[in-house]
1. Here semi-axes √(5λ) of the Cα gyration tensor in Å was calculated and came to 25, 17, 13; which of the structures P, Q, R was it taken from?
2. So distance in nm of label points 7 Å out along Cα→Cβ at positions 28 and 116, computed for just one structure, reads 2.6; which one of P, Q, R is that?
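Here, each number is a calculation from the coordinates, and none is a lab measurement. Small disclaimer: the values here were computed from a predicted structure and weren't measured. Cβ atoms are built from the backbone, for glycine too; each structure is taken alone.
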Structure P
Amino acid sequence: MRPSSFQDLVKLAKSLSDPNRVRIVEALRSGELCVCELCDALDLTQSTLSTHLQVIRAAGIVRSRKEGKWSYYALTPEAAMVVDDWFHPFRGGIRRDALLVRDRKRLRQRLGLRQSGVCCVGLGCSGSTPGRRVS
């Protein structure tokens, strides 16, 4: 993501125009996360999360990588700087927002299940919606 045109600005703004996408980006500000960790922490189905990740990836905000059966996402370095700038005026509200506080708490709990720093559990292991599975 190297925003250099008016169209890039519009694409970036549109990609962050959904509350779930803002929640995903906020979670990824803490570092690289597995899809199942994001699903569990944000209490989103895998299909919903995938749809949102596709939008923010197309805008150049996140990158992905596969490791075995796990898919990991992280903010691109360029996007991390832009997101920090955009989110800065809202930091107080972001810290206090009940939904984002809950997301951070669930994410900390979910990350506590990692072994050797990587996800190894899959979906549905921390009280998330039953029946979801890693594809």
Structure Q
Amino acid sequence: MRILNSICIIDDDPITVFGIKKILSNVVVCQTVSTYGNGKLAIDDIRFNIEKAGQVPQVIFLDINMPVMDGWQFLAEFIKLPIKEKVRINIITSSIDVADKERWEFYKTQSHHMITFNNKPIKKDEIGQITKVA
């Protein structure tokens, strides 16, 4: 099993969060798995952790349709942060909208982070691939 320090799940659907955590427990060993119901809670906590300890999650699972701050708004704020490490950001969505894929393509060019686009539901074999550190 792969060992990671920190994984962040940003999704307002508790069933999806439960499913990702369950599959993760069979694929990786992780010291910290943080969950957030919207992008605002996540970005605020990540900023706090950067200021306090200089730590960022190694892998992020990001839903794009959420209340308060959606995944795209979170991503726009996240890529502005002074993070030297390359973070793996897995967009996890049920969207089939072509515009969402186009936005993903745009953000991939705006950041040094590894950003992938994945459709829900995520399967165990996919989790193994998308939790590899960037």
Structure R
Amino acid sequence: MPSVALIKRVKLSHEEAVLKLTETLKTNGWGVLTDIDLKATLKERAGVDVERYDILDVCNPKLAVEGLKASKEAGLVLPCKMVVYDEGEETFIGLYLPTKQLPEELRNVIVLQRIAEEAEASLKTLMQRV
């Protein structure tokens, strides 16, 4: 089974990784729409303690507009998902690959497949800069 995610260990603290990823995205045409602090949310709502874990909804407005023009259903896979999480003393950045999140029905829309491929290539490159 092919992987649906790209995971990278970084030599940064959790906070530094979130900040550097956010800045890298912003200076390259992407933005973070939401940053869900899963640790705080699970503590508040379930009384459970977990390691630091942020879920980032990231978007490239140019690609989003192009996708929505091709198909209103494109919004079902927007925005792209990235995570920053801790495992012991290590921090990781992850990307849910846009080409894998595109449902079979939408893969037939050539424009959406191209956008997913472009988004994935861009986000993979930006991850390597963190």
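1. Details: P: 25, 17, 13; Q: 19, 19, 14; R: 27, 16, 14.
Derived from P, not from the others.
2. It was calculated from structure P.
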